[in-house]
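What follows is a set of structures to go through.
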Structure P
Amino acid sequence: MKSQRTELHLRNAYERQPVRIVADAAVSTRGLSGGRLIPLVILDTSDRPDIEEYIRIHQTAEKPGDVNTQWGQIEGHEGTAALFLSFIRPAEMTMILEFNVVKQGILVEQALIGKGLYIQAGREGDRLIKDPDRQKVLIEIGDTGFRPIWDKVFHKQMEAHFRSEGLDRHEARRAARAFIEELRNFGNFRMRDIAQ
């Protein structure tokens with residue numbers, strides 16, 4: 001995957017390391033992002049108190065926060081996609097979220113479809129269902145031009161995965177296409193669909 005370069009101002013060494021995702025879920029709210037499913041990631045913030053503080057401050061801020069987003073890849077990290085986040089207000093902070101394309105591709109897909117991603121601070125073992133009211137922040141992700149790159153990467157990685165499961169090239173290509181199409185059909189679900 002061709003890496004998209006992004007200018008990040010990394011003030012601390014820990015900002016250079018991807019924040020570990022310990023759990024994920026999908027949230028759909030009528031009237032928000034057209035009622036589309038938006039992925040939520042629970043982050044291990046045990047080494048990132050700045051993220052916990054950002055989420056806390058964001059809840060009481062008078063104006064919504066600002067963040068620059070860019071999709072790409074960390075050099076040498078094959079089979080992954082990364083979301084680079086540079087927060088401007090209510091506090092300055094940088095974080096990198098890294099997604100394994102085969103195991104977590106649905107999160108990237110949903111973030112692209114829903115044009116957003118929720119982040120929530122946590123620890124290993126935390127789940128949304130255990131504490132649905134815990135503070136979280138919605139990050140809006142505009143069109144960064146990543147969709148065409150993602151489509152190729154996602155298909156290539158899924159095809160390689162199905163090949164490793166024993167399918168021949170033709171079967172793997174067909175299985176990858178069917179899998180991604182099914183994910184996208186699911187991802188296009190909207191809250192308003194059940195209200196009609």
Structure Q
Amino acid sequence: MASEKALGLALVISSVAAPLAAIAVAAALSGWFDVFNNALSDLGHATRSAVAPVFNTGLSLGGLLMSIVAVKLLTRLSKTLAAILALDGYALILVAVFDEVYGRLHFAVSVLFFALLGAAVLYYGFASKSAKLRIAALALFTAALASWIAHLAYKTPRGAAVPELVSVIAALPVYFHACLKAIEVPAKSQLGT
């Protein structure tokens with residue numbers, strides 16, 4: 001039982017560490033990336049970025065691990081949350097597969113990834129019986145949304161990397177809370193839909 005929990009925790013941590021580490025390494029190695037003037041996906045542009053293999057591999061691995069976490073762990077807690085996050089993991093894989101070279105298709109899968117991420121935060125918060133968790137989820141979602149509004153409406157900052165990072169960082173507390181709760185649930189149990 002303890003080894004199953006340790007394996008689950010390692011899987012959860014890896015699902016976050018893989019893409020974030022790849023982003024950090026790619027940004028550091030690029031020599032040109034500026035968090036205020038670029039989108040994160042600029043690092044994954046197959047013809048313009050020498051670090052695209054690092055970035056896209058990290059995103060695709062993170063998306064795969066996120067989908068596995070959703071199916072293997074989060075279904076114990078909520079089938080709906082698990083479905084949202086499994087689809088979001090797949091959307092992250094698609095962000096890596098259809099890099100910026102694909103133009104509108106890349107934009108569409110990126111929007112899908114961030115929309116599903118926001119949906120997961122809101123769903124988990126509002127499906128909870130805890131008023132504190134609902135308020136926290138709404139505050140995190142609002143912070144991410146505000147960063148996108150500032151970027152899209154006011155071009156502040158010029159690049160999309162800041163709202164992208166704010167969205168991911170805002171989702172992490174909810175993701176970890178749900179995963180840690182799911183790890184404590186016996187494998188055959190179902191707590192919600």
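Rule-based calculations on the coordinates, nothing more; no lab input. Being a predicted model, the structure only gives us computed values, none of them experimental. Cβ atoms are built from the backbone, for glycine too; each structure is taken alone.
Brief remarks follow.
- For -11000 (helix-only ellipticity at 222 nm (-39500 (n - 2.57) for each DSSP H run of 4 or more, over all residues; to 500), calculated) the corresponding structure among P, Q: P
- Value 1.00, calculated as FRET efficiency 1/(1 + (r/R0)^6) of positions 133 and 181 (r between Cβ atoms, R0 = 30 Å, to 0.05), assigned to which of P, Q: Q
- At a computed 21.8 (mean count of other Cβ atoms within 10 Å over residues 53-60), which of P, Q: Q
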